[in-house]
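Visitor: Below you'll find the structures, each written out as structure tokens.
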Structure I
Amino acid sequence: MPAIPYFHVDAFAQKAFAGNPAGVCPLQTWLPTELMQHIAAENNLAETAFIVPRVGSASEYDIRWFTPAVEIDLCGHATLASAHVLFAHLGFAGAKVVFHSQSGPLEVSREADGRLTLDFPSRPPQPLAVHPTGLVDGLRATPSHVLASRDLLAVFGSEAEVRALKPDYARIGALEYVGVIATAPGSNGVDFVSRFFAPRVGVPEDPVTGSAHSTLIPYWAEKLGKTELRARQISPRGGELWCRLRDDRVDISGYAVTYSTGEIMVG
């Protein structure tokens, strides 16, 4: 088997060692699913994306994402990283690339200031009457209220409470959701902050999570009464996101930088 091109990109960051690192493997045809999962496990990043060009199109690709443990249905930072690789390294000349995924078509546009904008589905959370069993013990803290979409959304009163969380990952991983988003109002020009815990899919704490903002943006847009928002994910690495609600879609913008390039030798 020929060597597989490999790019390590820090997404939602303007410098290395910040944002969320993603692996990107451009392919001509799909590898066996088991092999892609092995590669993602070996990379040991939150996600590794694999992209394949669509026959007959110069601007459309199929995309799949793998955590170290499972294939996942939607990933923002690895999609941003994949677009960055196309624009910065593979000679993609257009202003917009379309990725076809388990969650439908996802567009990524290149902005004049260098940011990349994801066009993602909106996933508004629905209130839960009671806290799911194990959530409070898992977070080691009690949110003011809890909602759910693909992920649980645990809302706190202050940024300090979200920063102070020290979850029990075994208990969080036992919940019947992909992950748990902890969020609170922001400060210093930021509308809201968040952290994301997904040990169930092999990611104890994700540094910056685009897909979680498919839920965060509609929630905070309604709470704050505006459709354009600034967000910060306050993991140890941290990340900045520019957000917009558009009916049943959300725009999520951020920068990306290449950390390394190379080849994967699996043959």
Structure II
Amino acid sequence: MAQHGHSEACCSVPPAVAKDYKEKGKFVEIGGLKTYATGPSSATSAILIIYDIFGYSPQAIQGADILAHADDEHHQYQVFIPDFFEGKPAEYDWYPPDTKEKGEKLGAFFQGPAAPPKNAEKVPQLVEAIKKYSPKIEKSGVLGMCWGGKIVSLTSQSGTVFSAAAEVHPAMVDPNDAKGISIPICMLPSGDEDQEAVKGFQEALNVPNYIETFPDQVHGWMAARGDLENEKVKKEYERGYSVLLDFFHKHL
């Protein structure tokens, strides 16, 4: 039951900065983790961002600021990015894993610090910690980037603490996860994702959803691997966040 999550008249988003981005928010400690926090403290809705394996990239930080500071006085969000990897994200030169050594390092990372079930277990407690940090928050959405997309699928099942979910260039797309998702979901795959898995995922959903593939973008274009000095990438980065905002405006 694919349902459009956005309209053609998407809200206005701040233009992306190609390089030397200066964050609008601040780093605080929430739930025992260093956390990037941005957005108006008066907002009653929160968006938890689960970053990709490269952690606090300037592109991910800027994306959080876009979601928190878009030009829409009727829909405002406090946005949070916890440091799941506690200062030890994957290294950029591990990807792509085109040598045995890179593959082994990346594999060990996914089995250790980035093991999806272990990180999914942290999410409900983090949401509660965010509400204690900012008591005005009444409901929460979640956005997962690459690896974070898998965590979103795992934490959007029955009994979820979230009201709406989104995944951009998601890793480990599994139609079996989709069957149990219980809240509206938006997915923006790149051209690098397994399109058959994406199709199967959408067909298995039983909730309002919007899925759009950005076929000329690479895995990670809205996060650490987005080359914002490339005008085409920059434009699609901005459009991707505009789609996310319109989706959250409708469902959060």
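Values quoted throughout were computed directly from the atomic coordinates according to the rules given, and no laboratory measurement underlies them. Because the structure is predicted, anything quoted here is derived from the model rather than measured. Cβ atoms are built from the backbone, for glycine too; each structure is taken alone.
Visitor: Computing Rg and Dmax of the Cα atoms in Å gives 17.8, 54 for which of I, II?
Guide: Corresponding structure: I.
Visitor: Which structure, out of I, II, was helix-only ellipticity at 222 nm (-39500 (n - 2.57) for each DSSP H run of 4 or more, over all residues; to 500) calculated from, if the result is -5500?
Guide: Going label by label, the one that fits is I.
Visitor: Given that mean count of other Cβ atoms within 10 Å over residues 23-30, derived from a single structure, equals 17.4, which label among I, II identifies that structure?
Guide: I
Visitor: Quick check: 2, 8, 15, 16, 15, 15, 13, 9, 5, 2, 0 is what I get for P(r) over Cα pairs in 5 Å bins from 0, in percent, for residues 39-190 alone, calculated from one of I, II. Which structure matches?
Guide: I
Visitor: Suppose you compute mean count of other Cβ atoms within 10 Å over residues 127-134 for every structure in I, II: which one lands on 16.8?
Guide: Value 16.8 for mean count of other Cβ atoms within 10 Å over residues 127-134 corresponds to II out of I, II.
Visitor: Can you tell which of I, II yields 22.0 when mean count of other Cβ atoms within 10 Å over residues 79-86 is derived from it?
Guide: Matching structure: II.
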